[in-house]
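> Each structure below appears as structure tokens.
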Structure P
Amino acid sequence: MRAAESGKISDSSAPVHTVTVERPRTFADSNVPLYIVSDDKKKAAMAEAIVRAHAFVSVQVLNEIANVLHLKRKFPWGKIEPFLRLIRSLCPVEPLTVESHEIARRIADRYKLQFYDSLIAASALRAGCDTLYSEDMQHGLLLEGQLRIVDPFAP
């Protein structure tokens, strides 16, 4: 059976064109994944969508999530670990390095951000992200001509 008769189109002599559409690279501050386990259903759904879209996180984000869940929300460690494992399975994790530390110091000085917020931003920049989702930093601020801070919960 010929290709036309089978409903399949096949022409091995035709050039193959591959279109690569690069999706934006996003980064989630710790407050975003934390909303997944909140009572606010609207924010939880938005946060889950960001995480499921494979936003980057850093080791610092994982540490902050663990700390908040354990100390503020009184989650037992047995419930925290599966949640962290889920986040790590969905989100690429940017390591903390001396370079990210140095970038953070420059960002803190230049943009007058808190150091730990600057460290989140430095990790996002190192990951090549163009959007940093955070409700704790200045919505709309553009860092280093590359990284836009976006409050995903802003009206």
Structure Q
Amino acid sequence: MASCGDGDVFKQYKELPGYKWERIEKGKSVVFENINIKNTDDSYDISVMIRHTPYVNEEKISFKMLITSPSGITRESVHTIALKDRNGDKWIGDALGDYIDIEEVCKKYITLPEKGLYTIELVNMGRKYETLGVMELGLKVAKSDLEIVE
């Protein structure tokens, strides 16, 4: 499913088979393709969205983000999204029945220097062989609210 709000350039969720995100072999990467960047003058915010059950076996999700431009240049960074509060007592995301949604901006005000189709890959960097209880991973690319004045 793909849908975009006003400032959204791209928004998509990918369901994880068996509600688990593998860390080794196939399944460790979740790839979002055909992210169409039409304006290289804008800056963008990239958010990762996680939908998980209350039975997830991690309190934080660590992953590598690989952003590949239309010409094949890849930038990479490592991120961690906490699922529970500082005390480890409560879920940070919005609970809706048997699942919890969390969205976090991982890159803010970045520029994407080439027009065309980008690919963003999320690679599990967790401590366990598989992160259980993750139903879906999502990615949102939106125009930043930063105004660049010359």
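> Given -13000 as the derived value for helix-only ellipticity at 222 nm (-39500 (n - 2.57) for each DSSP H run of 4 or more, over all residues; to 500), which of the supplied structures P, Q does it correspond to?
Numbers: P: -13000; Q: 0.
Structure P accounts for this read-out.
> Given that relative contact order in percent (Cα under 8 Å, 6 or more apart), derived from a single structure, equals 24, which label among P, Q identifies that structure? Walk me through the intermediate numbers first.
Details: P: 24; Q: 45.
Only structure P yields this read-out.
> Also: Could you figure out which one of P, Q the value -0.43, -0.49, -0.77 for log10 I(q)/I(0) by the Debye sum over Cα atoms at q = 0.10, 0.11, 0.15 Å⁻¹ was computed from?
Values: P: -0.43, -0.49, -0.77; Q: -0.36, -0.43, -0.78.
Structure of origin is P.
> Okay, next question. Out of P, Q, choose the structure whose coordinates give Rg and Dmax of the Cα atoms in Å, for residues 46-101 alone equal to 14.4, 45 when calculated.
Working: P: 12.0, 34; Q: 14.4, 45.
This value belongs to structure Q.
FYI, it's all coordinate maths here, none of it is from the lab. Predicted model, so just to flag it, every value in this text is computed and none were measured.
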